[in-house]
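These are the structures, in structure tokens.
Every read-out reported here was derived from the displayed coordinates using simple, explicitly stated rules and does not represent laboratory data. Here the structure is a predicted model, which is why all the values come from computation and not from measurement. Cβ atoms are built from the backbone, for glycine too; each structure is taken alone.
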Structure 1
Amino acid sequence: MPDRALSVDMSVTQQATLQSLLKGEAPIQAPAWLAQQCAMDHPAETAKAEADLDGFWAEKAEALDWDAKWTSVLRFEPPNHAWFEGGRLNATVNCIDRHVHSDRRNKAALIWVGEDGEERTYTYNRLYREMNRFANVLKRMGVETGDRVVIYMPLVPEGVITMLACARIGAIHSVVYAGMGTNSLKARIEDAGAKVVVCSDFVFRRGKKVPLKPTVDEAVRDLSFVDHVIVHRRGSRPGDEEYRFESEREHDFYDIQQPRDIHCDPVSVDAEHPLFILYTSGTTGKPKGVVHATGGYLVGVNYLATAFFQIQERDIYWSTSDIGWIVGHSFIVYGPLSIGATVLIREGAPDYPGPEVAWELAERFGVNVMFTAPTALRMWMSHGSEAPSRFDLSRLRLLACAGEPLNPEAHRWAQQVLVSQGNGMVVDNWWQTEIAGPVLGTLPTFEARPGRVGKPMPGVHAAVVDRTGQPVPDGQGGLLVLTQPLPHMLRTVWNDPARYEAYWEDIPGCYCAGDVAVKDADGYYAVLGRSDDVLNVAGHRIGTADVESSLLRHPAVAESAVVGLPDPIKGESIKAFVVLRPGTPHGPGLLASLRDHVREDLGPIATPADIEIRDSLPKTRSGKIVRRYLKAQALGLDPGDLSTLAD
């Protein structure tokens, strides 16, 4: 590879991993029956979008109910873009009302399972009534169109209801993951300028009741602009310590509702009106409030719920994510509900109280389509194949993965163990908080290529370029960019337009995703991780994801995490943390074998200086490994706020 490609974002070890990947992984052929059922004709749709991009997205927009038709589909003046200008609609009319006024009225919309075993089912009619009741509460509290409401709740139906109630009246919701610490929550409430905060009193976390209300109390203590705090009390009763309110601005979620107040007129908003703000990590340490607009966002997630996730009318669809993340917004709430789907949601860790819990639920509810993270797959893989083999998973025809690179070993394990009973398929896909639906992905009409995420979805103009914006040859790595906007892309960063513009500044005229990628001659992309997740060892750039992936290719390793530690000679040394597969004996011989494996796989410079065997890795409840905690532990430093840890 030319040196120029090295200077963009492709580390030496990423190149080595890539070359091994491109040469060594046999494809997985899609089942013929599944390909025949595919809701998308990818070549035809792609050709249609290339011939007339505006016409393509206008056709997708026709699937929604609009109060007023748009006058233009796209106005793109880099870095700004606006979609369906002049159009007016309401998100909840498209997610709830139109189903209530159809044969889906009594169809299950949400099936909820709590970690403690509680279960509730909400038909579209019941969800309509609950949404309207709470929307009327917000109106009585003075919440108006454009006001912000912060939601600090676990994966409970009341959280979904609150999101929909905000959208009903044109308020902008901002869901904060129910695990963020006081300072993180306060920063988001302040940045959004929220008039109301809605929270739960506690969250179940691996059998324990973890209080949330004290975090809210501390966060809003000095925030005089917060007029109301509404508390969803899950199990407390009069006389309980957590039942008592200590401020006149606090209210009980259900006590303030009027049972018969089940109708609330939807507020028609402009297509570019913000639907929600979702905060994501930034390189400066200050979270970025990503803003998604109502019209374009709904068009994108409505289209992709069927076209990519292949959700059908009678399916049970399960996403293991949380409403605190973009997946929960797009493919627990707005996307599936907009097509009238039945969505299964479960509070709790995917392996608690044991690894069999996921497969018991999949069997009991007859899950057809499942969306999860590679971390979850690797966790299930670490427990072995016995648990899923005890359950009937024959209805599971599609298992989609996103959130981080899906390593080939986990991909093949899931294909052989989780979807084999029904001759189904595991499909990869890539997107971001900033781009609210799959951009690259594998469809049932494709062959799956483990290690490659797939091809661009119709309407997506993707490229791999160097730092100057010039395309790099197939098989060589560079920066992943989009040369055209998408309707379901962010419009700005709340209160910080300069940070939004930065997405378009690195490669002028292009949205720079910040990821390293490579495209092969057949149009398949591999996304290798963040361009800045690199270590500098003796002057060599080494991607942490590369070393982690190499360790995962060792037959003894179930999970891995890598951090860089200061080294007086090399600049940084590599420390690896690994979780072994069940029954694997370990000692000096195993550690030597792991080092030899990485040395052979990636070269001597990428060999970890230290490898620590652990029973588990610290993770958030959504399954992401908290590497900063591992690094702080290794250095004997304070790891900071650990409230997002699952355990």
Structure 2
Amino acid sequence: MARLFTPEWLDELKARCDIVDLISRYVPLKRNGREFVGCCPFHHEKTPSFFVYPESQSYHCFGCKESGDAIKFLSKYENLGFIEAVERLANSANMPLPDMKDNEMQAVQRKKEERAKLLSALKDAGRYYFNNLFSNHPNAENARKYLAKRQIERQSIIRFGLGCSLDFDSSIKYLNQKGYSNEILKKAGLVGEVDGRIFDAFGKRLTFPLINKEGEVIGFSARLLEDKELAKYKNTSATPVFNKSEVVFGINLLKKLRDENRGKDYDGLENLIIVEGQIDVITMHQFGFENTVACLGTAITPMHARKLKQFSENIILLLDGDGAGQKATLRSIDVLRSVALNVRVCRLPEGKDPDEFLHTYGAEAMKKLLADSTDGVEFKIDVLAKKYDLNEPNERAKFVQESLVVVKNLENSSEQDIYLPIIHKYSSTPIDILRIDLSKIDDTVKPYYEREDDDNQPKPPKPVKKDGFARADLFVLASVLYNKEYARNQDLNGLWFIDKGLNDAYGYVMQAISNNNTPNISGLYSFMEVDNSTPLLLEMVNYEFLPDPFPEISFRSCLLKNKGRAVQKLRDEYQIKCATSQDKEERDKNMQEVINLTKKLEELKQQIDVINTEYSAKMNNYIKQKSKRPKED
């Protein structure tokens, strides 16, 4: 398949975008010498280990090993396809896309036009449903009665764009008249089909438009208005513009609230409140809690978490009092913390949801409830305390063990230490004993709410086994691509890598050098699909350089080791030719090549021996000098 964008065009795009400016829109960054550092947006951490490198236009997290360029960051953070991420960057940089010359680029254009058509159809459907709500139709009256019963104000109806579907076909007729084909309506998730007959997917339901932060209607959630044996709530099925696992109801209003509050020292909203349903969100807004949203589905996903992190570092989970979905709640805490969000949990009284609580007790009572919310990890321990009978020694021991596993899964020792007094409060076990027991728990043990589903979870890939050659290969390529000083101006000709991904990366390095460019990680991402390559290539991209007082010697040794293997491979090929050739002249010629390559191989081995001897001598001297230094008091 032809490449949609040339490496040169992608490099120019990334140069125009500036990766520091891009990432700082999502993650607070601070200058650290020539780099910028912040807390990683892809995993939970308190100590920043996420580095952004302006020179190579790349990023790398030393905690979770995530790395890439501007395109990959935007793609991963916003859950965009490669082409969508490129288009968004190009738009922000006012850089026109390449001419649509080949079939693939034309396909991209068609996809873009289809997306615009789908969004237009959804927007017009939302307007139609909204206007229906104020009509004289009996189903519109039923919808208004339901909203009145739930005490939803007219201002909220307008603010959230609520509407209703009157029947199963009038919306289709209306949208057809607007120029939308039934095929487009199907792709937008607006219609269903049974036995060749299409119908309004949200027929006779109250509709809640689902709007992204850009203000585009991407789907609907709809509530049944009649008592039938159908699902009470129905969401748009997966479409090219809608994915339930990343939709946040109310995020468009959150963006508006953020923009209104943005000031000179603005650092995000103080906190966000997550509730379980759309009515809860609307009621919370009516009572002044405009920082409230809901995530579609039973659990919060990493994509939800990353979207929310753009607005605040602090999350309060406001849960119904019936205790349903507790396992999902506990997992949601982990998901939110995994992107470095601070999580608190607020449990409503038994039998109440946020809507009922506010109408019964009012906004001041809700403010107090939110102020008394519990830290997310402490909430997990509280759940365990209720699970076991702490008056029974065996039960108490199980509580301690499970609580320590929860604590063990935290980021660092200082954070773990914070929660030991809470376990002590419930169990009366001395903190020193808890600390000893904590040190004995295997780091890989999962919390209790995760272990039950282990059999259904995909097993993690086995680590790649590496011999001395593979380790040398990784070091050589990583040193070149991370532009280490000792790797500059070295003769890189004649290298060969067994691993296909590394060999492809070497091809990029040599192409960049031949074009008088400096090879780097960002350029590698433009040249090839790194994430779809081999595990060794991914390891090279995320390479961790170990402390070495003489890296220039190590690099020369690894470089010669690779060249020696390349010569060995070539010699083996000529030996096979000698053995299989029927022509004496050709056989003699091949034999001479074998002899020459054998000499070359011996020379390389001698050079490696000299370098290794030099390294050993310098290292011994280094250790002696270091041992003579006076120790600090």
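For the read-out Kirkwood radius over Cα pairs in Å, for residues 135-246 alone, a value of 14.2 was computed from one structure; give its label from 1, 2.
1
With helix-only ellipticity at 222 nm (-39500 (n - 2.57) for each DSSP H run of 4 or more, over all residues; to 500) coming out at -8000, pick the structure among 1, 2 it was computed from.
Checking each candidate, the match is 1.
Quick check: 3.6 is what I get for distance in nm of label points 7 Å out along Cα→Cβ at positions 207 and 327, calculated from one of 1, 2. Which structure matches?
The read-out comes from structure 2.
Compute distance in nm of label points 7 Å out along Cα→Cβ at positions 303 and 471 for each of 1, 2 and report the one that scores greatest.
Biggest value here belongs to 2.
Check the numbers for mean count of other Cβ atoms within 10 Å over residues 87-94 across 1, 2 and tell me which is largest.
Going through 1, 2 one by one, mean count of other Cβ atoms within 10 Å over residues 87-94 is largest in 1.
From which structure (1, 2) was percent of Cα pairs over 45 Å apart calculated, if the value obtained is 36?
This figure was derived from 2.
Here relative contact order in percent (Cα under 8 Å, 6 or more apart) was calculated and came to 10; which of the structures 1, 2 was it taken from?
Computing relative contact order in percent (Cα under 8 Å, 6 or more apart) on every structure in 1, 2 gives 10 only for 2.
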